[in-house]
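Before anything else, here is the set of structures, which you'll find just below.
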Structure I
Amino acid sequence: MVEYSKQNKRAWEYNAYDFWYQNCPPKERAKADVQNPIKQLRKYADYFDKYDGVRVANICGSCGKKAVPLAVLGADVTVFDISEDNKRYAQEVAEAANVKINYQVCDVLEIDRKVYANSFDIVFMEGGVLHYFHDINDFMKIMYFLLKKGGKMICSDFHPFTKIIDSLLLQQKTMSYFSTDIFEGEMAHARFFSDEIRKKMPLCSYRKYTISEIINSVIGNGFTLRQFDEHPAWENPDVPGEFTLVAIKE
C-alpha cells in the first residue's frame, strides 16, 4: 500500500462507524433501501440500463449507501474501499436489508488482478473519489482492467470547478484551477463534528484534477467516452457541483 493510502486509511477509520451509525442506524437505512432502492440511488439510477444479475464494482463504496440499493435491485455488488469501519456499517445494512454484498477492504490501486481482471459489467463510483488518488492514470488503468469487454464505467465525482470555489460547501481548501499540488485536507464529513474532535481527526492526502485531466485519462487508458454530464451544486443550482462520466471498454 502506498504511503498516502495509509494516511487516507487512518482518516477513514477514525470514528467512521460511529458517524454513519449516528447519522442513520443500519436498520433504518436498510428499511429505506428496501422500500425504494431507486430513490436511494438518486440521479445515478439514470445511468444503469438494468440491475438483475449485473456484476458491479463499487469503487470506494464507503458505507454501502449505493451498494445495498443496487443489491436490493438484484445486482451482484463488490465494494472496494480502504476502511474497515465502512465495511462494518455496510455489511450491517446489507444484513438488515436481507441482501449480500462482497466487501473488499484494500487500496484500490492494489486490487488483485488475478481475481478481478475482466470481471465486471459496470464499475461505479460517486461522492468524491478521484481526489484520493495522486495519479489519475494509475486509477483509470485499474478501472479498465476490472471491466469485461463492452463493460461500462460510471464515474460521478465532485466537479473540478470546486477546486476554485467551494460550491458544495464542504469547507475544503480552494486553489488555482490548474494546480497539480498534492495537499492535506479534512474528510468531507469532518464539518459535522465538533471543533474539538475535528482538530484530532487525521487528514487525507488529496490531488484534485481539471476536466481535461479527467477526460484525457479516460481516453488515454483505452475507454471510449460516451457521455459527460454536469450537475448543479447542492445548495446553488447556478454553479456546477458534480459531474457524471460514462465510458465503455470496447
Structure II
Amino acid sequence: MQNKVVVITGASQGLGKELSLQLAKLGAKIALVARSEKLLVEVKKEINDNGGTAEYFVCDVTDVDAINLTVSKIMDTFKTVDVLVNNAGVWTADYLEEKDKNLVEKTFMVNSVGPINFYKAVSPIFEKNKKGHFVFINSIWGLNLPETKDGLVYTATKWAMTGFANALKYKYGGTDIKLTSIFPGPFVSNIDKNAGDDFGDDESKEMKTSEVADAVIYALNATGKMQIGDIELKYTNWNS
C-alpha cells in the first residue's frame, strides 16, 4: 500500500476511521471523506502526528454534485486515485421509519445510491490508468437473509449494493480493475446509536472494528492480478 492513494468514505469514525489509520501506517495516502469536518480534522491530525499522509474532504454522499466536486479536489491534491473504499452507511429500522417518513429514501441514498455515484466519479480515473480497486463495505444482510426482525429496508439497501457490485465484476472482468465486497456480521460500531437505535447485541458475538479493517487490508494487499472478491466475516458463535 506504500504511496497508494486511498479514498475512504465515512472516514470520520468507526470502520472508516480504523481503516484510515491502519492504511496510513502502511504508507498509503488517505483521502478522508465524511460530513463532519470536526471529526475529519481529528482523524487527519492523528494520521499526520504518526507520520502518515492524509487530507480531508467534507462531503455528503447523498449529493451527487458534492461527490463529483470532492473527487475533483482529491485529484487536485493527490493527482490520482488507486483505491476507493465505499464505506459510508446508515442504519434504519421499521419504528425509526415511522417517526421519519424520509428515512427510507435517505437510507437508500447513503447505502446504495451514494456508493454508485462515487463509483461513477472515480471509475474514469481507474479506466484511464487501466488499474484500480473498488471496495464495497456491505453487510452480511446483503449476502444472506438472517432473521431481520425490523431491518427490512436496511437489508434491501445492502442487497441493492450486492447486485451492483456483482454487475461490476462482469464489466471489469479481464481487466486489472479489481473489485472486493466485504460482508461483515455484527462488529463494534455506533451505526445503531447514530440512528437513534440500540441493537443491544451480545458483545461476545461482535467482531472488533480492527478485525474487519484487517480483512479489508488483506484484500487490498493481493498482488498482481490476484483479486479477492467476496469476504464474509462473522464470529463462529454468531448464529448460536
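What follows draws every value from the coordinates through simple rules; no lab data is involved. The structure presented is a predicted model; accordingly, all values stated were derived computationally and were not measured. Cβ atoms are built from the backbone, for glycine too; each structure is taken alone.
Please state which of the structures I, II yields 3.6 when distance in nm of label points 7 Å out along Cα→Cβ at positions 62 and 214 is computed from it. If you can, show how the numbers build up before the last one.
Numbers: I: 1.5; II: 3.6.
Answer by label: II.
Quick one: helix-only ellipticity at 222 nm (-39500 (n - 2.57) for each DSSP H run of 4 or more, over all residues; to 500) came out at -13500 when computed from one of I, II, so which one is it? Intermediate results must be reported in sequence, preceding the final value.
Details: I: -9000; II: -13500.
Source structure: II.
Who wins on distance in nm of label points 7 Å out along Cα→Cβ at positions 102 and 118 among I, II, i.e. which is largest? Present the calculation step by step, with values, prior to reporting the outcome.
Details: I: 1.6; II: 2.2.
The maximum falls on structure II.
Suppose distance in nm of label points 7 Å out along Cα→Cβ at positions 78 and 174 works out to 4.1; of I, II, which structure was it derived from? Working shown, then result.
Working: I: 4.1; II: 3.0.
Clearly, the read-out refers to I.
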